[in-house]
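Just so you know, all these numbers are worked out from the coordinates, no wet-lab data involved. Keep in mind it's a predicted model, so treat the numbers as computed, not measured. Cβ atoms are built from the backbone, for glycine too; each structure is taken alone.
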Structure 1
Amino acid sequence: MDLNFFFDPVDESIIDSALGPSAFQNIAYLHIDKKINLNGMRVALIGLNEGRGYMVDKDLSEVPNRIRKSLYPLTIGLNHHGIVDLGDLRKGPSFEETNLRLKEVCEYLISQEVLPIILGGLHNMTLGQYLGYESIGKLLTLLSIDAKLDLEESENPADSYLGTIFKHNPNYLFNYILLGYQSYLLKESKLNMLETLGFDAYRLGEFKSNIKETEPIIRDADLISFDLSALQSIYCPDTLNPNVFGFSGEEACQLCWYAGLNNKLSSIGFYNMTAELVEDNKTAQVVATMIGYFSDGVFNRKGNQYFTSSDYLTYEVTLNEGVGDIRFFKSKLSEKWWMEITEINHKSVFLRNKMIPCSYNDYKTALNGELPERWIKAQSK
């Protein structure tokens, strides 16, 4: 696949020759005037300026470069060689065409084991990101970090991309997770619909006292779609739907660090920045730092888990007769926890035993003789 056909090169005017050797700009490979080469690459930045969507048509052409101007000067680890900035994806004549282009690019990158980081575009471009997995042939978990649920009553994919994903054939969506929703922005009927479909939703307030509890949720995702409007407007004012409440900038960086460390995660998109506040570059600075934390996590991944190895401690908790024993695994290196789910519905077509990410609190719940909520949700699927 010739990626040069899909991308406009990085704008040379944003290159700063005064930056030192440890700056992101000088460690990453920038697609400027050479043919794109993915040899040795692990992460690829994709600039996106698609602004057509639900009751909106935005000019987002400046968004990717706004982010780059704040990202390029950041100091990153010298072990981060393997990042390529592909430039900006050429926008199609329609929303559908741009999504198709994003799908093809994501599909190719993932097949080459290169992780796409999407910079810009409206949140509906999640559709193209998701469709990039269609040929992989496995069930996926899509995690959306958002203050609300983008499920409009419309047949137009640009208006209701989530509806298109939920109804897509072939259906390879095992689970959809909404993380960080705010109760006053989400109708109860939509929340009930997610529950009926067997999907998961976590309210913002559940994590304000302990952001670490988001880690097992993020560790279960194959792809992440991050609506920047999920952050407080004091940190990200330049978004499509700025909110007074939401995650802080520091919390958002923590989420991105967790996402980067997730071995199974193979793409992430940062959406809904608008670049309308010309004098205020705060949003771009926050997003750039989030990307820095994410890429740092990627380059600190520990590889695949082998739960029979000496790297893990095993804890077995006996519950009631109908459930039996639940086994927990704790990594000696990372101190992360997993829980083994033994399939009790023998009509299921899925694996009889599955490891799911969990937390120490799940283990304590089981010790108290109660079933962890995560265990119950996993069984329902």
Structure 2
Amino acid sequence: MNFSVSLTETCENLQQNCANCGACIEQCTMLQGIGEEISAIAARQPSVAEAFSCSLCGLCETVCPLNLSPREMFAAKRASAVEQKEIAIEDYRYMFPDRPNNTMSIYRELNNITYADCHPNEKLPVAFFPGCTMLTYGSELTRKLYYVLKQRYEQLTLLPDCCGLPLCQLGLRSKGNNFAANLKEKMQSLEIRELILTCPNCYYRLRGVLADTAIQLKTIYEVLAANKAVTGLAQEAGLKVTVHDSCPDRKERIFAEQVRKALAQKGYELKEMANCKESTLCCGSGGHISHFRPELAQEMTRARVAQAKETGADILAAYCLACVLNFATVQDGVKTQHVLNLLLEFPQNYEDVKLKARAMLDGPEGQKNWERIMAEESKDDCR
């Protein structure tokens, strides 16, 4: 999505052009909660609370007959709120990927997660970019994928980086742009020619960042499609699988198509949810709303799992690990796995991962961890 548009510009566009047909409101729990027409929200400009209640999922754009974007309005308000200091965004610095101590880095440290055996940050032509969530909460899967890729790419480095999207989503435009520029410079200095990505958020974010370079981006699924060991029939072929599509993939559906093809080749029976592909629903982690509106995020997660159960599927599979972790917390839900767990036939218990992440901040030791995470404020302005 476009994080550079101004609040005035996007509000004026919606105010002048929105037909108030209600298509977006019909599909969005958050907009229903506001209870106003889009043109009216644009006329007064959204509040800070409203902006940080939007999951930035983009479903509003998909259903709009005029191709308008309420999402961009809420994202622009986030940036404006940060710039105008209407929100103390530094209170959420535990999420900032440009800080040495954040929740993910401390989790990796406490759980001895390193990738020294995966040739990290080496000057090699092919790089594997798992993304920060998989690096942190899916370390076993990350390492397994690296060695599967190593069978094809002898000269393969692993990049243990975040793509920087969280900064942009939080309204920190300047920090997000600086982060992207530094990451781009790093990749060019390593003389990377091919970048393999697992996360759709990372893929679409970095495709824009690296557009003017010679670096070729590939999804993990198009690379694995050539691996006969991965594409053969699974031992559990015949299991019913429903796929949750990630929000950033809804327009182009690159991951959606590759994932379904790969799962079908493995012999899994695909069962589609009522909302899939371009009409997919947010898992509840989009836009980091669980940190601002946890009750809304939980409602969205439960609604999505309920749709999955309605299909009669044995497994709810997602290709974004953040989605997987969200779904795994729902009691009496469908068994949840990452798509790559199914393709590699490498099952994991993600509910345990979430419990471990929460335990990191429990008790006296948890308080010390939290103090470490929050103590080192960025010297840069939070803009």
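Which one of 1, 2 has helix-only ellipticity at 222 nm (-39500 (n - 2.57) for each DSSP H run of 4 or more, over all residues; to 500), as calculated from the coordinates, equal to -13500? Before the final figure, lay out each step's value.
Details: 1: -7500; 2: -13500.
Value -13500 for helix-only ellipticity at 222 nm (-39500 (n - 2.57) for each DSSP H run of 4 or more, over all residues; to 500) corresponds to 2 out of 1, 2.
Comparing distance in nm of label points 7 Å out along Cα→Cβ at positions 14 and 46 across 1, 2, which structure shows the greatest value? Write down the numbers at each step before the final one.
Working: 1: 1.7; 2: 0.6.
The structure with the largest value is 1.
Once distance in nm of label points 7 Å out along Cα→Cβ at positions 78 and 318 is calculated for all of 1, 2, which comes out largest? Write down the numbers at each step before the final one.
Working: 1: 5.6; 2: 1.6.
Top value of distance in nm of label points 7 Å out along Cα→Cβ at positions 78 and 318, among 1, 2, belongs to structure 1.
Output the label of whichever structure in 1, 2 has the greatest value of mean projected area of the Cα convex hull in nm², for residues 102-269 alone. Display every interim value, and only then the final one.
On the way: 1: 9.3; 2: 10.6.
Largest value of mean projected area of the Cα convex hull in nm², for residues 102-269 alone: 2.
Kindly point out which one of 1, 2 the value 15.9 was derived from, the read-out being mean count of other Cβ atoms within 10 Å over residues 118-125.
Details: 1: 28.0; 2: 15.9.
The correct label is 2.
Just checking, which of 1, 2 has the largest value of mean projected area of the Cα convex hull in nm², for residues 230-293 alone?
Going through 1, 2 one by one, mean projected area of the Cα convex hull in nm², for residues 230-293 alone is largest in 2.
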